[in-house]
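Enquirer: There are structures below to look over.
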Structure P
């Protein structure tokens, strides 16, 4: 690996990257592979008068692409948390955030956009979370198992239809509540609820490494 053909600026870039990779515990072989894969591009751009920093960014930032932090490594190694209550809460917050943010934005774009009452949007969010968890528990989580250990196609479809019907029933029932019990929410309040739901979901995932009911399950080989 000949670095003599590099300009002083590019040599400095490579030196900083190498130092970062060494500090991160990368082996000599790993560092050599990373540099050999990228040096041709650096040399090609150098011929055009473009230094590495201009198209790769700061050397420390570029080096970070090849470095896994202790937190990332821990998350990869740690088994997903399949606590039913946390999985339900995770999915509920996701649904609540999406519905609240989309409805809140539409309320600012058009005054004719229907809004939700506080009870209705909670039923949509937490009811949707319950339906998705039930779908995951009874259907999707079995997708990676041998065929004889999975529910049949008709049984799976029947369960999904039943869960969806239950969810729609919950929402319809909540929408019939009087305004005094189920007051309509303004666009700004919906946006705040959506942002808060996303933030809480992020913190829960970060702290408890919750398995998502929306994540695709690996198929059995």
Structure Q
């Protein structure tokens, strides 16, 4: 077995243990391998170990990597999506996790219609009101935003997504995961439609996220190793 294969197996063991602690079925949580900055060779190695779902932050990375890899891979976009790149990315990804404004949702609706697509999306929520992060404010969704989103009939809204403020201690992120789950429950009652999915949890805190209801966890460095970013 390769090092990446070993890491994926270890993560699944930890996911299963977190599900057991929470009294959940292990099949209720998906692993999204976040492959941003890593080369196609590393992604292929993960694919050969049985991993099918891969997440990228940037449209240009999906455009560059997808043609080099097996068509069975399922791509998710998890980073901020600019409106001028919607047309390029919609045909390539199964899900967009980062719908962070009504304007972007409307662009996806319009372009999805032009391309004959019904995009699956998550609504990104900025729970901590961090100015460095995108996302709906909870009040926006409560006070008319969700109603407006439900008017966009081509969007298949899967649920909510969040990126809590980073803290090396996983327990410090638990309140944010609880808040997202509670917001989801509130919005389901308000909108009268299910929002079954919660995209939350990363390499350092995915077990806590699973304990609090995550249905897909976004794990990168724990699979591929530490990233090295090129200096600008």
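Each value in this text was obtained by applying a stated rule to the coordinates, not by laboratory testing. Since we're looking at a predicted model, the values are computed, not measured. Cβ atoms are built from the backbone, for glycine too; each structure is taken alone.
Enquirer: -22000 is what came out when helix-only ellipticity at 222 nm (-39500 (n - 2.57) for each DSSP H run of 4 or more, over all residues; to 500) was calculated for one structure; which of P, Q is it?
Expert: Checking each candidate, the match is P.
Enquirer: With Rg/Rh (Cα atoms, Kirkwood Rh), for residues 20-139 alone computed per structure, which member of P, Q shows the largest figure?
Expert: Comparing P, Q, the top value of Rg/Rh (Cα atoms, Kirkwood Rh), for residues 20-139 alone belongs to P.
Enquirer: Here's a follow-up. Going by FRET efficiency 1/(1 + (r/R0)^6) of positions 12 and 204 (r between Cβ atoms, R0 = 35 Å, to 0.05), which of structures P, Q comes out largest?
Expert: Going through P, Q one by one, FRET efficiency 1/(1 + (r/R0)^6) of positions 12 and 204 (r between Cβ atoms, R0 = 35 Å, to 0.05) is largest in Q.
Enquirer: Computing distance in nm of label points 7 Å out along Cα→Cβ at positions 44 and 124 gives 3.1 for which of P, Q?
Expert: Q
Enquirer: Give the label, chosen from P, Q, of the structure having the highest value of distance in nm of label points 7 Å out along Cα→Cβ at positions 60 and 132.
Expert: Evaluating distance in nm of label points 7 Å out along Cα→Cβ at positions 60 and 132 on every structure, the highest lands on P.
Enquirer: Given that relative contact order in percent (Cα under 8 Å, 6 or more apart), derived from a single structure, equals 21, which label among P, Q identifies that structure?
Expert: This figure was derived from Q.
Enquirer: When Rg/Rh (Cα atoms, Kirkwood Rh) is calculated for each of the structures P, Q, which structure yields the highest value?
Expert: Top value of Rg/Rh (Cα atoms, Kirkwood Rh) goes to structure P.
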